1. Taking relative contact order in percent (Cα under 8 Å, 6 or more apart) from the coordinates of each of P, Q, which one would give 38?
2. Which structure, out of P, Q, was distance in nm of label points 7 Å out along Cα→Cβ at positions 85 and 117 calculated from, if the result is 2.8?
3. Which structure, out of P, Q, was distance in nm of label points 7 Å out along Cα→Cβ at positions 29 and 77 derived from, given a value of 2.0?
4. By the measure Cα Rg over 2.2 N^0.38 Å, for residues 45-108 alone, tell me the structure among P, Q with the highest figure.
5. helix-only ellipticity at 222 nm (-39500 (n - 2.57) for each DSSP H run of 4 or more, over all residues; to 500) computed as -9000: which structure among P, Q?
6. Here Rg/Rh (Cα atoms, Kirkwood Rh) has been calculated and equals 1.39, so which of P, Q was it run on?
Structure P
Amino acid sequence: MSLNEISLENLQIIADALSKNLVLTLYEKKVADEFDKIEPLAQELATHGKVSGDSKNLLSKIGRMLLIEHRMVGRAEIGDKPETLWNFPHLEGLYANMEDEFELKERQSALDRKLGLISDTAQTLSDVWDNKQLHKLEWYVIGLILFEVMLSLYDRIGKFLN
C-alpha cells in the first residue's frame, strides 16, 4: 500500500484502521484469557456431569463477556466505517485496503463467534448451577412435607391414645 499524498483525511482513515486493529488485538487477548478460564469448567461438566464453581463466578464471567461486546459495538465501533468517508468518499479504497491489510472484518467476526461461545458456555454452566440449586430446594420442600406429615401422625396418635 502506498499513499500518493499525505492529507489530514488520509491520516484520519489510517488512524481509524490502526486504532481498530489495536482494539481488536486487546479484545482478542482478553477473550483468549476468558477461554482459558472457562474451558476447565466446561471440561468438568463434560467429564463429571456437574459444575463445582459458584454461580457468582459464572455470572461474573457472563458480565465480562457482555462488557467486551458492549465496548466493541458501542465505543470502538469496530464494524463501522470511519465518519471521514462520509465527507470524502474517494478515500473508500484506502480504507478498504487498510481493512483488508489488518483483516478487521474477519477478526471481528472471529471475536464475535468466540464471545458468543464463551457467553453460551457460561450461561449453560450458570443454568446447570441454578438447576442444581433448584434440585436442593425441592429436597428441602419434600423434607418439610415429610416433617409435617410426621407431626400430623404424632398428633393423631396422641389423640387416639387419649
Structure Q
Amino acid sequence: MPRLSADQRHIVRFTLNGRAIEGQAEPRMLLTDFLRHELGFTGTHVGCEHGVCGACTIEIDGVPARACLTLAVQADGTNIRTVEGLAPAQGQLSVLQEAFRRHHALQCGFCTAGILMSLDNYLRKEPEPSENDLREFLSGHICRCTGYAPIVAAAMDAARRLREASSDV
C-alpha cells in the first residue's frame, strides 16, 4: 500500500450538530482546526493543544472528547456535537447556558465552551451531583478568571432545573 503524502487531502464526512457535513482535511489536521478553519465553527476553542485545559471539549458519538487530540480524519463517520449545538433553537439558550448567564459563570469566556460541553454531558448522566462532585469533575478544565464558584453554582442551578423539568413530564 503506498504511503500518503502529508499534503494530500481527504474527504471527511460526519454529522455536526444534527447536520451532515463534508470537508477536506490533510492527514495531520486536528479536529479543532478543521472545525474552526475549514467549517467555520469557532465555538470550539484551542487552548493548550495538549488535552489538558479542556477548552476544546466536544462530544464525539455522545462521549466528551478533546478535539485538539483528535485528527479530523478520525472523525469521519461520527456524530459530533459542539457548543453551537447546545441551544435548543436559534436565539434560545439551553438550561445550562441560561444558568451560566444567570450566575455570571464566565468572564473572558475562553474556557466556557468546553466546560459547557462537559457539564451538559455530565448532568445527563448525573442529574443530582453534589458540589464536591462538580468540583472534582471540573478539575479537568482550566479557568483562569472565575475561581470556579459561579461555574459550580450555575451547574447546581441547571441540575435542579433539569430535574424539575423532567419531573413535570
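1. P
2. Considering all the candidates, the number was obtained from P.
3. Q
4. Greatest value across P, Q: structure P.
5. Q
6. Computed on structure P.
Taken together, the values in this text are just the output of simple stated rules run on the coordinates, not laboratory data. Model, not experiment: these values are computed from the prediction. Cβ atoms are built from the backbone, for glycine too; each structure is taken alone.
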